[in-house]
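Enquirer: Next up, some structures in structure tokens.
Read-outs throughout are calculated quantities, based only on the coordinates presented, and are distinct from any laboratory measurement. Quick caveat: nothing in here was measured; it's all calculated off a predicted structure. Cβ atoms are built from the backbone, for glycine too; each structure is taken alone.
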Structure 1
Amino acid sequence: MTGLISAACATGFTFLMTALGAAMVLFMYSDDFSDKVRRAFLGFAAGVMIAASVWSLLIPAIEESEKLGKRGWIPAAGGFACGVAFLMILDKILPCFAKDTERRRGRTAMLVFAITLHNIPEGMAVGLAFAVAARSADPALFGAAVALAVGMGIQNFPEGAAISIPLRQHGMGRLKAFLCGAASGIVEPVFGVLTVLLAGAAQTVLPWFLSFAAGAMLYVVADELIPEAHLEGSRAGTICVMIGFILMMTLDVAL
């Protein structure tokens, strides 16, 4: 029960940080976004997602698999390919993604979906850390689990903004954009608690979930965000990709 309560509190914190990041949109009072500004924010979102895919998802997937005594590259490559294939299929079968008149709406929906999907294995990772700490009763492991939750929470701040701000730029109201951005993080406490309850099974599939989410995120980045950020040779989009990447990489590595 201690592990369950701890995981619920920790993933509740990571969800709160996502909501705080999404709340940035509430302070954007200008309703007129130039193409340059829109591309800059899309570039920033792309940079955040690229770094998160590597340091929050792929590298942990390899490490978790190796802890289980398996070859790390198998779930990393296999899950990644499945994530890409899933998004490619989704891109084809959902009509709103295929119509030119709904292109922006489809792109934004895929961005929200990809980041929400990425939050699932993060919640699982936090839940698993607290489950292991509770079973071992080792204060050091509990401290490591807390540090993991704090680090992921801080990472979630720019991710919340990476959802809500593009939604606002594509015409959604500020409050609705905030709610969508915040909602992307609600999966973390849900899957964090479920992982504590099903710790053994969750540990086995976690590497696959991590790499699947990485593949889905990078598909959205390569297919939608970067091309849009670079329309008409926009340097603002390029610079913001780098800024987003550096920021997220720093948060992932430092925390």
Structure 2
Amino acid sequence: MTGEDATHFLQNLITLDLSDLTGDEVRPAALLTPQGKVAYPFLISRIESGYRIDTEAGRSEDLSTRFNLYRMRAKVRVEKLGDTPVAMIIGEETGLIDCRFPRQANIRRLYGNPAGTAEQNANAITELRLRYCVPEADTDYAVGDAFAFDILLDQLGGLSVRKGCFVGQEVVSRMYHRGTARRRIVQIRGNSDLPERGTPLLADGKPLGELGTVAGRKGLAMVRIDRVAAAISKGAPILAGESPVQVAVPDRFSFSIASSEPNGADEV
């Protein structure tokens, strides 16, 4: 997206405060529905005269159409670039800092996949997402059915509750100030290999959530934090299928199992 109105146009639509986005980084963001649900999740970075919006290929056409519906007389150009090779690299100084991960991890996103960049190992990327609790659309949550807090946008640097109006902002603000974010994506650990994605998490036969990304004994899950806290308080085993599991929240996040108030928006 380019044009002299690109910043003003996007600032009034998406969850991210663009004044927080520097030229050497890529951040998560989303276009919400008026009801506050995540309609289009994406990554965004600065380019000359505008922004690169990085989304799943199957949603790019719809997202372009949606932006054009909002465009009206704004001086912006929405151009689909097609499939662009992308690499994730660790410990190098090239590419853009991926703000979904801790800065000290130095995980970067490289667009264009220049000669010499090794082919990406999907298992290695999954391991990084599991280690740092970074969810993925369609695997860890259903697009159109999750709120911004559910998918950790506030924790991963992709949500502002202070920048003013954007689509779905009233719902976001209400959830933030009332502390009503009850669903969160968390880390799951098993004593043995976890069952497949979509397996319910139960305690005393009551549903807590379900598994998303799974790799061996590690996984992510969308859960009701209040129900998990109640199960832990009672000493009730949490099961994924027949397998006992532990639930964890990374120390870098501003919420815990005991307290799910979404007070981390705007923090980096």
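Enquirer: Work out the source of 3.9 here, i.e. which of 1, 2 gives that when distance in nm of label points 7 Å out along Cα→Cβ at positions 71 and 247 is computed.
Expert: On the way: 1: 3.9; 2: 4.4.
For distance in nm of label points 7 Å out along Cα→Cβ at positions 71 and 247, the value 3.9 is produced by structure 1.
Enquirer: Out of 1, 2, which structure matches -6000 when helix-only ellipticity at 222 nm (-39500 (n - 2.57) for each DSSP H run of 4 or more, over all residues; to 500) is calculated?
Expert: Matching structure: 2.
Enquirer: Consider the structures 1, 2: one of them gives 47 for relative contact order in percent (Cα under 8 Å, 6 or more apart) as calculated from the coordinates. Say which.
Expert: Details: 1: 47; 2: 19.
Derived from the structure labelled 1.
Enquirer: Tell me which of 1, 2 gives 18.8, 59 when you compute Rg and Dmax of the Cα atoms in Å. Numbers along the way, then the final one.
Expert: On the way: 1: 17.9, 57; 2: 18.8, 59.
Going through each structure in turn, the value belongs to 2.
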